[in-house]
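Dropping the structures in below, format is structure tokens.
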Structure I
Amino acid sequence: MVSFSVLMDEFRSSVAQNRDALMAMAKKNPHMAFQKVNELALFIGSRHKVNLQLHFPVPARIADVDRYGTENVGIVVDKFRRTFPIPRDKVKQKASEILGPDAQAQDAYMYEGKEGVKVVMPAGRLEILPGSIHLWCNVDSDSVRSYADWLMENVYLASPTSS
């Protein structure tokens, strides 16, 4: 598996190479552009054994091709993993260290033997599950990239202690 930064850089490079076609699709048929950009994300992700997804909670943003891969990104590594391979408190501690004092890390999604962490920031949030991360924020900030890189190395590449 690859780091978050490398994965996102590769995806953004691929979007740039296909920018004109994506722009034309976005103008003509936004639904088709949505499908194509997520096909591209799935392809890039599959090369690194992850499921890369783009989300468009504001449908009008589909037309903004230059923002593809800069926000509202999901990466699923193992959808069946229920617990973190490291202590959950370490995931929360690193969020505070890397993202700064304005980031509020808290337990979330704790039911049926599952665990998770939600990090709320002034400009968005991160939803961190043992097998996936969903970034509902701008992913280009150095701190968000650094934290996501740390998660990829220490959570998603690590062997689970129990599943």
Structure II
Amino acid sequence: MKVTRSNILTAIALLVLVAALPSAIRDTIETGRVYLFSWQFFKELPQRLTGPGRLRFILQPSIAILIGLRGGIADARAGQMPYIYGLLTAGRERKELVRSGLKAVRDLVAMGIVLDAVAQLLIYRQVHPGAALVVGPVLIGLPYAVSRALTNRVVRFLGKTD
């Protein structure tokens, strides 16, 4: 395997998650609940917006939108269907759409996972790996997919595919 920035970021994200697993397992055994599926997770969600790392709630989606714009323009020029529509309906092409989307936001997702874990550590003094796996990627995946799909439609509508 070639050592690239993407591989290093992915490895760091995986190491953070693996390092957090023992305390998450201990918490699950002690409390009898899985944090990600508990009311505590939903109750603490607003704290993430005001605590350390709150700037990521603006930066990560913004960068994901910019990457989605670039992907949507490329899709329109290649004559491909809008991203979300393709994910839902294109049987054979779905795998390639998922692959291209993951490739485009891989670094951003890895950084999102690490940043969420660091924010949890600063706010709660504990890292819940399941929450880091959900919150970080959702901040990126949804804005990316929507902006890629909408950009494709706008570029096609305006006829700017050449």
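Only the coordinates and a few stated rules stand behind these numbers; no lab work does. Predicted, not measured: the structure shown is a model, and the values here were computed from it. Cβ atoms are built from the backbone, for glycine too; each structure is taken alone.
Observations on the structure shown:
- With FRET efficiency 1/(1 + (r/R0)^6) of positions 41 and 113 (r between Cβ atoms, R0 = 35 Å, to 0.05) derived as 1.00, matching label from I, II: II
- Structures I, II were compared on distance in nm of label points 7 Å out along Cα→Cβ at positions 49 and 73, and the highest value belongs to II.
- Computed 16.0, 49 for Rg and Dmax of the Cα atoms in Å - originating structure among I, II: I
- For helix-only ellipticity at 222 nm (-39500 (n - 2.57) for each DSSP H run of 4 or more, over all residues; to 500) computed as -12000, the structure of I, II it came from: I
- When relative contact order in percent (Cα under 8 Å, 6 or more apart) is calculated for each of structures I, II, structure II gives the greatest result.
- Highest-scoring entry among I, II, by distance in nm of label points 7 Å out along Cα→Cβ at positions 89 and 105, is II.
- Computing P(r) over Cα pairs in 10 Å bins from 0, in percent, for residues 65-152 alone across structures I, II gives 17, 54, 25, 3 for structure I.
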